Structure P
Amino acid sequence: MTETQLSERQQNILRLIVQEYVRTANPVGSKSIMTTYNLGVSSATIRNDMAVLEEFGYLMQPHTSAGRVPTETGYRYFVEKLMEQVELPNEEQRMISHQFHQARLELDQWLRLSAAVLAHTSHNASLITAPKSVLCHLKHIELISIRDNIILLILVLQGGTLKQQIITLESPVDQDALVPLARQLTGLWGELDANSIAPIATTLGDVAVKVSEVVVDTMRRIDTRRSSDIYRDGLLNILNHPEFKEREGIQQIIRALEERQVVEKLVGEALQHGGVQIIIGGEGKWEEFSEVGIVLARYGVEEASGAMGVIGPLRMPYSRTVSVVRYMSHLMSNLISDLYGYTS
């Protein structure tokens, strides 16, 4: 099927049917198209063009004498050939930006807020994964004497993660000795990962070796569990869509949001490609999600990136949703770039 097989009028009718069905969730008939839009042709001509679109697989008739609804192929043609590219309105951009300025300067807070904004702005469900670097890197160390041979280690990682650990030493060390040691270790280990810190520590004194053991162990535990950080929001929004009144539709949405293997597949799709990706459920490897539409994007910087997306009905306002996801991806990329000290 090539683009030249559809006339300009047939393309326009397909675009209008997709838009009307997204708006009303009801099959669209030829009379509705004729009365709502001034195409300059009769209802019979529109009906004939709709029959051609149905023959080509872009539309289907759910019931006899009913109007038509788009198929997966119809939605795909729409998003690739007919969808208008729009930007999120400036007023909404300012409102979202203001929310992030009011939030605490913490990655976890930004991720939760991103999921909430995506869900609220799109009126669908959302998910976002924490930005994952290959390995976490150290930014700063503080050592504080608590009493005798017990000290507090404050470990700050690039990306804002902060960990505190109590360390018991073999013999007492006063605060005057800990301050320059912490400065020395920060200088030696700054921007390094756990695997790079471990061999350096063996050349230092007993206290530094003890501190390095705790630092390396903490960083490796963070590296191990970081991929599981997924933030979700908006599941209740989905219940308002007629497609998900039935059991099968709800199951598909829950699987897309909660099933680990599916989420990793979605994240892989976003990270593998640049720009915004639109997944039309029912196509190819996504055939088990026939009721679901998904808009995904990668965000972050080369050294630390994650995925975000909106999940909703196949009958999704894709142009609007793409503008939301694109804006949020850009916003989060800038925040991550500043947080990690990288240049986008």
Structure Q
Amino acid sequence: MRALYVPAAGEQPELSDLPVPEAGDGQVLVQVKAAGLNAIDNGLASGMMAGMIPHEYPLVLGRDAAGVVAAVGAGVDHVSVGDEVFGHVLLTPPVKNGTLAEYAVLPAAAVAAKPAGLDFVTAAALPLAAAAAAATVDAVGAASGDTVLVVGASGGVGSYAVQLLAARGATVVATGASGDTRRLADLGAATVIDYTAGPVADQVLAAYPDGVDALIDLVSYSTDTSRPEAQANSTLPLNAVRKGGKVASTLGAADDDALAAAGLTGSNIMAGPVREVIAPLAEQASAGALKVDVTTVLPLDQAAEGLATIAAGQARGKIVVKISD
């Protein structure tokens, strides 16, 4: 099968042939039709996570996928061969299996039936990003009447977070570049802050003098200064949040000491894209209640270009790789 993989530690990804993997106990072998790209794919490709979790090579990249069940392992009874499914390769040791391939092994716990109303490309864009967005929205306890600042709203996770917040009746303040204004407004943002026009906190307080009730960080200004949005704002805009407000970060930027000093509480969020989480999100998407904002679809031989776009902080919405028809 064709796959995009890292041959050995420290080597660059390459697109070539690998043996088709087999489904073990509690696993599902999927003939992949489409695979969604995420920032974590670059972390695995570079080896930056090797010190945190064991890796085995060749390491196939990609975590999200949608396709058709080709085989199931022992103990799997909620899907069968021939079913159309979508899911995620959970980050459990050793990291080896991935979805940027013609076939992928996924843990059964993170595989759900694909709603008939979603095509494969759309379904592949859901698991990790939508689950992460849902987790951050829950973490800040967003409710009707709240005002929530979403930092890094223009990416894949942000596109879901904006919608989920708006659906709860929250007023969404989203950061993006000037070209993102229309798209973010269409997703439900009440105000779009151009992070290139000046300090985000100053702009937020000019529009909301009492501050916002919560902050969702999807960029990690404090740790990832290579990204354009991070270069414009080197620290989290905590002073835009009123005293007693909440902060949630998907990238580890919620520092307890800094939050306490600002009179805030918060946490760092790890997404859990298991089927109990992703299946309801897919049903919302199928019903039209949640827009899956796929902005780019690439063939497998251009998957590395999509990962480079994400690494440069230039992704808008979700990038999906179409593996086969």
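Numbers below:
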read-out	value
Distance in nm of label points 7 Å out along Cα→Cβ at positions 127 and 143 - highest-scoring structure of P, Q	P
Origin of the value 34, 56, 10, where P(r) over Cα pairs in 20 Å bins from 0, in percent was derived from one of P, Q	Q
With distance in nm of label points 7 Å out along Cα→Cβ at positions 87 and 295 derived as 3.1, matching label from P, Q	Q
Answer label among P, Q for the case where helix-only ellipticity at 222 nm (-39500 (n - 2.57) for each DSSP H run of 4 or more, over all residues; to 500), calculated from the coordinates, equals -15500	P
For 2.6 (distance in nm of label points 7 Å out along Cα→Cβ at positions 151 and 167, calculated) the corresponding structure among P, Q	Q
Which of P, Q leads on distance in nm of label points 7 Å out along Cα→Cβ at positions 15 and 119, largest value	P
With distance in nm of label points 7 Å out along Cα→Cβ at positions 47 and 247 derived as 3.9, matching label from P, Q	P
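Here, each number is a calculation from the coordinates, and none is a lab measurement. Please read all numbers here as calculations on a predicted model, not as lab measurements. Cβ atoms are built from the backbone, for glycine too; each structure is taken alone.
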